[in-house]
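Input: structures, listed below.
None of the figures in this text is laboratory data; all of them are computed from the coordinates on show. Please read these numbers as outputs of a predicted model, since none were measured by experiment. Cβ atoms are built from the backbone, for glycine too; each structure is taken alone.
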Structure P
Amino acid sequence: MSNQSLYRAYRPQTFAEVMGQEQVTAPLAESVKTGKIGHAYLFAGSRGLGKTTVARIFAREIGCTDQDLYEIDAASQNSVENIRELAENIYTLPFHSPYKVYILDEVHMLSKSAWNAFLKTLEEPPAYAVFILATTELERVPETVQSRCQVFEFKKPTRKGIAALVSKVAEKEGYALLPDAAELIAMLSEGSYRDSLSVLQKVLGISKDKKLTREEVEAATGAPKREQVHALITALSAGERGAALSAVEKASASGADMKLFLELVIEALRATLLIRYAEEFREKLKAEHGEDEYAALLAFAKGEGVTPKTLLAFLNASERIRYAPMPEIPLELAVLELFPG
């Protein structure tokens with residue numbers, strides 16, 4: 001593995017390499033093909049989805065060289081003076097390109113006066129100027145600015161899509177990433193391609209062989225251990241309130257992220273119920289979770305203790321955990337609701 005970060009090493013270089021954003025890349029590629037290039041684009045979506053990467057690809061596709069590409073961090077260069085300087089700069093001709101492209105990242109951070117100054121620039125730019133604005137908070141971009149841009153919204157990838165990405169990158173690096181390990185990385189990344197590759201890099205850094213397991217992902221990231229999840233579900237299956245509360249307490253005392261712990265519990269409960277009631281999902285779940293985890297889930301499914309009511313109680317807990325003063329409280333409440341006596 002090289003010293004370069006995986007995200008940089010595997011950053012897409014063409015529209016075809018961009019995963020899961022066809023609603024953005026297809027119309028941009030078509031505009032390049034037809035030569036109908038707009039003067040302002042607005043890319044919106046959560047962090048780590050590739051907004052600036054797609055902006056750079058688009059700039060390159062329309063013939064913009066590095067000398068005529070300007071990347072501006074609007075989070076730090078957000079004053080009216082910064083925008084006035086930009087406005088003056090755009091009237092100098094490109095060095096070697098048909099276009100000068102300005103990528104403004106985190107553009108929602110511009111001050112009100114900066115927005116007003118920038119609006120004037122957007123209204124009458126020179127023909128060779130192209131602006132690409134990127135934001136994680138579209139609602140903070142003034143409507144007057146949005147109306148002057150072609151707006152593209154980036155979608156969060158599915159967990160399956162992220163698991164496929166990290167498995168592919170691991171393979172290119174010479175490692176085999178086991179399915180349940182890929183699933184956990186996908187969960188930890190919270191819908192960010194960039195974060196998923198950062199997590200994978202941590203795992204590669206501690207691996208002792210070329211086979212990446214879920215346990216290694218847990219060790220590299222501090223994610224809740226599978227045994228902690230199994231301890232709670234075993235207690236729920238047996239209807240043992242005390243053991244279930246103890247499992248929650250032990251997970252909390254170990255320093256586990258209780259929100260993630262709850263997500264893992266919900267995922268295991270869901271899989272248990274699907275194995276029991278929907279046989280057509282069994283092979284899919286076996287592939288996703290791996291042999292060992294599937295065997296444990298199958299054992300839970302053969303019992304009668306885990307029911308749809310169990311899953312519903314913990315889904316309700318997931319709605320409460322964000323606002324709970326102690327993150328273990330919603331899980332404890334779920335246990336008490338299931339076993340009140």
Structure Q
Amino acid sequence: MPNLLSSLEVKGLVLKNRIVMPPMANNMATEEGEITPRLVEHYLARAKAEVGLLIVEHAYVVPMGRANKNQLGVHDDRVIQGLRELVDAVHAAGARIGSQITHAGGATTSEVLGVIPEAPSPVQHPRGTEAPRELGIKELAALAGAFAAAARRVRAAGFDMVEIHGAHGYLLNQFYSPLTNKRKDDYGGDREKRLRFPLEVAEAVRREVGPDFPVFYRLGADDLMPGGLTAEDARFAAPRLVEAGVDLLDVSGGLGGSRPEGAKPGYFVPLAVAAKSVVQAPVLVTGGIREPEFADQIIRDGKADLVGIGRALLADPEWARKAIAALR
């Protein structure tokens with residue numbers, strides 16, 4: 001029976017345990033989106049402490065997709081060398097490392113961008129402050145290409161996998177959610193049409209990186225808002241994403257974000273179970289999980305295949321090493 005300390009293979013990527021540091025924004029990059037020594041040290045401290053996989057915080061695929069100033073970017077070939085230095089340091093410490101690629105859509109601001117943000121529809125994001133402009137059809141094809149180019153840079157930098165960010169209210173989540181997608185064309189309406197662009201992005205990324213490179217997708221499985229996405233939408237999306245070329249589903253929140261107020265640890269586990277019930281692909285779950293025994297039980301009960309430890313690892317870089325000692 002697998003447990004938190006068991007190894008796992010995903011598309012040729014072998015993880016020594018099932019402890020994952022999920023992507024968490026630190027905004028420690030330069031204003032041009034490039035890596036800094038401070039960011040390298042941040043990830044290296046966790047890599048040295050036996051984390052099986054680190055997924056680097058969201059990196060924007062085009063400047064218009066930037067959520068914050070000093071956010072990491074993967075939008076230009078000039079960032080590859082700095083990212084390679086990060087990858088080499090983490091590999092030398094014995095851990096595996098991936099990169100999450102993203103576009104903020106209507107979740108960013110004109111203050112950050114200098115222009116009005118772009119999104120599926122010109123409706124204000126539930127957690128936003130201004131109405132974005134609607135993306136045109138031709139722009140969508142270019143954006144899918146931008147995600148693919150970003151994935152190429154991720155592979156060129158030596159990362160072990162790439163994750164497409166489709167959660168937490170960012171662009172791909174905005175396309176799938178009926179709260180933010182009010183389009184009348186082939187990219188809006190029923191959930192099949194709303195999922196079309198996320199699937200096109202997944203397919204473009206898969207074509208670009210080839211058949212042997214692991215592609216993850218962070219799925220906003222529940223918007224946690226009236227009229228938004230629910231677990232049933234996650235069950236609809238999951239097998240289609242796998243068919244589009246996704247190797248692993250990283251289940252998290254939608255427009256409501258990654259940390260529901262007042263929720264108990266493991267709050268996204270039921271969503272992981274919902275997704276896992278309809279796919280053979282492995283599932284990663286996060287959600288305020290802090291206790292090693294609880295994380296271990298999630299794996300033993302077959303509710304997920306990997307567990308993301310976020311805030312606990314931020315608070316204590318040694319969490320994984322301590323957890324392994326405790327469980328052994």
Structure R
Amino acid sequence: MLSCKVAVVILNWNGKSFLEKFLPTVLLHSSNAQVIVADNQSTDNSIEFLKAHYPQIKIISNPSNDGFAKGYNRALKQIDAEYYILLNSDVEVTANWLEPIIELLDAHPKIAACQPKILDYQHASKFEYAGASGGFIDKYGYPFCRGRIFNALEDDKGQYDSLTEVFWATGACMFLRAEAFWKAGGFDDDYFAHMEEIDVCWRMKNLGYQIYVEPKSKIYHVGGGTLNKLSPKKTFLNFRNNLITLTKNASPKFLFFKIIYRMILDGVAAFKFLLEGHGSHFFAVIKAHFSFYIHLPSTLKKRNEIRLKPGFKDTTSGVYENNIVYAHFVKGVKYYSDLK
């Protein structure tokens with residue numbers, strides 16, 4: 001069992017090129033933390049590279065590649081730390097990226113998770129898709145960010161530099177209070193990847209915890225390092241896991257109708273893929289819905305277990321009580337600051 005106060009845990013699967021590029025900066029700016037690489041059975045000599053060039057880095061070898069959710073669960077169970085920092089291998093950290101958030105967590109025990117401001121590595125003046133300056137959802141479970149609504153990415157002009165309570169923190173760089181994470185049950189192994197951070201944040205919020213973004217900490221994210229943005233598998237996981245997340249965690253009020261409405265909107269999105277010539281993504285959405293139906297009994301069982309946890313209470317803090325799809329695609333709202 002590895003023991004420390006702050007553990008920076010990088011989940012790796014065939015990310016040797018990212019480790020070569022970004023590990024030096026992580027080590028340079030993380031002197032107050034233990035850096036650990038959890039490897040999901042890479043086949044690109046990642047482990048050999050680490051052992052040869054970074055013998056000081058602790059390595060956890062997972063027995064198989066079971067994705068982000070189960071991969072992190074397996075690794076984190078072997079680390080005794082007050083705070084976990086889940087860091088993607090395709091991230092460039094900056095000086096002072098740890099201190100503001102650790103100070104925040106030390107001062108506020110009810111904050112379970114926090115993220116830094118995330119900018120695009122290739123376009124440093126823009127927010128990055130996977131988190132921007134803090135995540136939110138609308139009442140139908142659609143996620144968006146301060147700085148990113150669907151694919152509309154804003155330029156960072158300091159407009160979202162305030163410390164703010166949000167609904168979810170990105171898995172690309174997620175500071176977690178270990179006690180709260182495990183109290184909520186950790187990640188859902190069945191997700192594999194995508195939406196698991198929203199799911200666990202929602203569960204922690206329903207147990208009375210808070211989620212924050214602290215933009216004094218800043219990182220640059222490449223994005224799409226494991227599953228490309230154009231991957232049909234990513235489309236499948238996003239649509240399926242989002243429906244499961246909504247079903248597991250949302251208040252029972254109008255939940256059935258919200259799910260039906262979501263399915264209609266997902267159908268519209270599927271046909272939009274088809275009309276744009278992305279047939280594989282059309283079928284990925286259809287497959288996601290069938291997978292949702294198949295998993296519905298186990299999803300409802302998980303929902304019941306979540307709601308029986310001591311201290312559980314439905315929360316709407318950080319929920320946009322309108323339809324983000326309508327606001328963006330019909331009304332043309334591109335900026336978080338223009339949402340009403």
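Starting from the value 20.7: which structure in P, Q, R was mean projected area of the Cα convex hull in nm² calculated from?
Working: P: 20.7; Q: 14.7; R: 16.4.
The read-out was computed on structure P.
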**Request:** Using distance in nm of label points 7 Å out along Cα→Cβ at positions 142 and 166, single out the structure from P, Q, R with the greatest value.
**Result:** P
**Message:** Given a value of 18.8 for mean count of other Cβ atoms within 10 Å over residues 86-93, calculated from one of P, Q, R, which structure does it belong to?
**Reply:** Q
